[in-house]
Structure I
Amino acid sequence: MTNKSKWFGLILPAVLCTALWGSAAPCIKLGYSLFEIAPGDSFSQLVFAGWRFTCAGLLTLLVAAVLGRRPLLPRRDNIGAILSISLFQSMIQYVCYYIGLSHTTGTNGALLSGTQTFFAILFAHIFLKDDKLSRTKAIGCILGFSGVVLLQFGGTIGGFTLMGDGLVLLSAASAGMGALVSRIMTPGRDPIVLTAWQLIFGGGFLLALGYGGGGAIRTVNLQGALLLLYMIVLSAVAFTVWTSLLKKYPVGKVAVYNFLIPMFGALFAALFLQEQVWTIRNLLALLLVGSGIALANKASAS
């Protein structure tokens, strides 16, 4: 791979995805405030998530139609792949993420989301013959998880909580498994159409679960609508590009860029949520997570 093709084929698209995902945690918390969704109102949080991903899927499908991708309707032999990817990347991941984020800070949510890299590496080691866990990757994983542990001691929410940090960490594990499933299922299939339908199925599941439990978005305003529109575009772009990258490259080579999610997330949390990010503890945690993921992926990213 030449330097030019590496920059435009992998590095810049991957950085774009992580920047978009890094902005998601602050946006979700702002959305809860704008739509007046209480921290304990889990089913309304799922309704919020459901509309985001359903509309993102429809937008992606519209883009596929404009680009002339055919067929737009999923073939029977693609249903299993779509449901498998959607299960981990939209259903489990975002049920845990939206509920968990309401019980922790945007900074913590962004940093914990970055640990999906570790899970992707571990799952790839278990299930893929050509992407094994080396000593260097193992040391990187230890460094990164040390950063996660450091983050939780003395944090603003009183340490690790299952309903907050625990659920966000579980969502990261689901995302890591989703990267593996995408890598296995995407080759030979159109990544744009695949992304569209996994988002539609996942969003529909979240809507059914949220409305079925009595959730609703009861307050609608222009600011909230614009924020939701941004999140819809965010999801459509990031998931489509990321799925395309996983179709072309090994899991480890793509996953290395996830270390930027907590960096972007902390920056956006400081800018838009006025969270106290630049403490020694947080900076050390960010350094450990970032260096740990970079080290863990050194061989595959070279």
Structure II
Amino acid sequence: MMNTLRVDVDRTLIRAKRPCSDGYRWFLRRQAPISDYQTLLDDLVAAGRVGDACWLLDQLGATDEVLHVDNLAAEALVFAGTIHCRGHVEVSGLLRTGGDLHVGGGARVGGALQVGRELKVEGGLRCEGPLDLGSGGRVGWSLEVLQRLACGGELRVGGALGGGESVQVSGQLTVGGDVTAQGDLHCEAGMKLQGDLHVAGDAFVARGLDAAGAVQCDGHLRAGWGVRASGDIRATRAIRVGESLNAGGVIEAGPDYGIFAGLAVPMGSWPSCAFVKAAQRPDRLMSGVWSDA
């Protein structure tokens, strides 16, 4: 929902959204029969009712208002529109926007960071809570997320990417350094990185995975297309790819687990579309064609 005009909030509108009784009593105590939408969000945050501010944004949606600042420092902020910050962002708690968030410098958020649409950070970004991006993001330097990372579109990171309990990206994932995930990694498109990949849980890439370094997965490794790595490709459990496996080092699955290539192509096409290349023939190669070229 995009509001293009000034939004006034009154008791009737709030009551129609069926708020919690405590939050509605707080609104009545304000002695303001009609409130500007953003002013009400600011008042809720100032009163320590950040959760209520997020609830109100969920109910009324984003606006086209744009906030321009040189630098942004706050304990918490819920803004219904877009924020353009020319310098750095330092927020100790939650930061949420209904629209975009553009940062000319670096950003550090001590709580959750939720961007309704697109995130652009020219420097690095550290988020100590969960990170939710509505339609994609771009970070010029490194991106570090201590909890869950969820991106609704393409994600591009100029340096290293460190993810917490899970990493979920709906679009292409492109990283200029290493990628580390403390839990599962799920990418609905392709993934390309200029370093090593280390996933503490399962890894799933819907298309191809291309790593300039090694690939290490402590669970299952799955790719809809192929996997190529300049170093080793290792998984603690099974390795399953739709097309080819190509490693500069070894390819290794866990004990009692197999390595499967060519699961998405006909067997007659395996020599060209489901070949397996590595420094040595892997054990328990269940499908695909080994190539010692």
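What follows draws every value from the coordinates through simple rules; no lab data is involved. If you're wondering where the values come from, they're calculated on a predicted model, not measured in any experiment. Cβ atoms are built from the backbone, for glycine too; each structure is taken alone.
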helix-only ellipticity at 222 nm (-39500 (n - 2.57) for each DSSP H run of 4 or more, over all residues; to 500) gets -23500 when computed on, of labels I, II, structure I
semi-axes √(5λ) of the Cα gyration tensor in Å, for residues 21-100 alone was computed and gave 28, 15, 10; which structure, I, II, did it come from?
-> I
Highest-scoring label, criterion being relative contact order in percent (Cα under 8 Å, 6 or more apart), among I, II = I
Could you tell me which structure in I, II was used to calculate Rg and Dmax of the Cα atoms in Å, for residues 93-148 alone as 13.5, 39?
-> I
FRET efficiency 1/(1 + (r/R0)^6) of positions 141 and 253 (r between Cβ atoms, R0 = 41 Å, to 0.05) from the coordinates reads 0.75; which among I, II | II
Highest-scoring label, criterion being mean projected area of the Cα convex hull in nm², among I, II | II
